[in-house]
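Right after this note come the structures.
Nothing in this text is a laboratory measurement; each read-out follows from the coordinates by a stated rule. Since the structure is predicted, the reported quantities are computational estimates derived from the model, not experimental observations. Cβ atoms are built from the backbone, for glycine too; each structure is taken alone.
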Structure P
Amino acid sequence: MIEKKERAILLFSKLSSENNLYVKFLTHNDEILTGISFGGSSKKKKNIYQIGYFFNVIINNKNNNFPNNISAELTKPYFFNIFNDKYKLHCLLSIVSLLNISIIEGQRIDGIFKLSEKMIVLLSNKEKWIIDYFLYLLNLLKLIGYDIDYKKNLSKNFLNLETLQFEESLSSNSIKFPHQLLYKLEKINSKNANSLFKIFEIIIQNHHLNNINYNIPVNYLKFKKLILSYLNK
């Protein structure tokens, strides 16, 4: 029998059979782990397996032809306060939904666990975190291969969404990049927030999701709608 121990974020769970759950984790080794948690949906355990929670996971596998047998216990960081705040909750669901379309089983993306853990901890502890979320989106793009190195292009105000290069003047394929917002030199509003959402969406859809026949996750879109609605008040 092969046994491994991992620290991981729960990305997905669904009822498999009777009281068993099929679960999917992102591990601290930046890999996807899937398997069956036997009794995972029982009265004793059903409130434990919440999307976005951190776990210490034990994986047993008697035979490579069968799914992993997974047991897990909650671990730090604990962030129960997120579930009492609809904005933070939708942000957490957005993050998890993006992880689900950014990395697949058998793939490794160095740094994706640490980046996501840092963002979730910030989300739990800070009152003002939306700019951190936008920075998370840009760093996530960088990790999956679409770096737009805005830090070295502060003098160029426009980003070409085809070439992913910064330009000094507006063109048919470019959009104004909100440098000032990311450096907290201007207040957030619906216009500059929407620009960052749009930049992220176009890049990840055209350069990543189209290649794997996926679309922008619904939970991301719900969070975007919630934020823009708040900023438009």
Structure Q
Amino acid sequence: MHVLALSDYAALLFFIAAWLGYHVAVERSPARRRSLNVLMNEQRRLWMERMLTRENRIVDTTIMASLQNGTAFFASTSLLAIGGVLALFQAPDDVLTLFAQLPFATPTTRVIWELKVVGLAVIFVYAFFKFAWSYRLFNYAAILLGAVPIVRDEPTAEAHAAAARAAAMNQVAGRNFNRGQRAFFFALAYLGWFLSPYLLILATAAVLVVMWRRQFASDAVKVMTMAGAEEA
């Protein structure tokens, strides 16, 4: 019976804990208020509020179309990635021989190799579902955007409610897009497992640092929190 080594279980546990922990930190914990995602969600709300008094909404529909196109691109990329992963099942013996010759590669069996490939496929399938759902939600957001009335005088409660619905749907679509993109980043870390469980731990830690920095300490965050500051 083929089983994973203790180092493999430890690396996989660290990988899952890192993914779940990052999800909680960015979407559930109080620290999320300083994240780039939350800062941009506020801009989505302002966008819809200011759209109330804008009669010509060509710019708004163009922005929405660009969001949809970007999501569709990633959804298509997910399908290509799934196809590429499934292709690894066609010649496992040749692939195992190739990986065995790489530096720092840990010897493995065909069964364990296939289990790892299945795990990678699951990650890309998850990403596809997130991107596909995000694309659908951006379609809904576009419909809600079209339903927002044009206000020429003082905005009514009904108009504010319509703008709030459009903004909220846009935020939900963006949240699912972020989750799909997050799966792509962790898929890159997961590739390290094909060589060594220790490389999986190292790659996962590196991905965590990169994503944390982008969310909380990147130049983009500085732009959002230091409006009007001169470029360094």
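Thinking of P, Q, which structure, once FRET efficiency 1/(1 + (r/R0)^6) of positions 119 and 151 (r between Cβ atoms, R0 = 35 Å, to 0.05) is computed, gives back 1.00?
Details: P: 1.00; Q: 0.10.
Structure P accounts for this read-out.
Looking at mean count of other Cβ atoms within 10 Å over residues 7-14, point out which structure of P, Q has the largest value.
Largest calculated value belongs to P.
Assuming 1.4 is distance in nm of label points 7 Å out along Cα→Cβ at positions 39 and 215 as calculated from a single structure, say which of P, Q it is.
Details: P: 4.1; Q: 1.4.
Label of the originating structure: Q.
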Quick check on the output: 31 is relative contact order in percent (Cα under 8 Å, 6 or more apart), derived from one of P, Q. Which one produced it? Q
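Out of P, Q, which structure matches -0.84, -1.02 when log10 I(q)/I(0) by the Debye sum over Cα atoms at q = 0.17, 0.21 Å⁻¹, for residues 87-190 alone is calculated?
Details: P: -0.92, -1.20; Q: -0.84, -1.02.
Computing log10 I(q)/I(0) by the Debye sum over Cα atoms at q = 0.17, 0.21 Å⁻¹, for residues 87-190 alone on every structure in P, Q gives -0.84, -1.02 only for Q.
For structures P, Q, which has the highest computed value of distance in nm of label points 7 Å out along Cα→Cβ at positions 15 and 47?
Values: P: 1.9; Q: 3.4.
Greatest value across P, Q: structure Q.
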One of P, Q was used to compute volume of the Cα convex hull per residue in Å³, and the answer was 155. Which one was it? Q
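Between structures P, Q, where is mean count of other Cβ atoms within 10 Å over residues 167-174 highest? Write out the running numbers ahead of the final one.
Values: P: 11.9; Q: 20.9.
Checked P, Q; max of mean count of other Cβ atoms within 10 Å over residues 167-174 sits with Q.
From P, Q, which structure was helix-only ellipticity at 222 nm (-39500 (n - 2.57) for each DSSP H run of 4 or more, over all residues; to 500) = -26500 calculated on? Could the numbers behind the result be given before it?
Details: P: -10500; Q: -26500.
This value belongs to structure Q.
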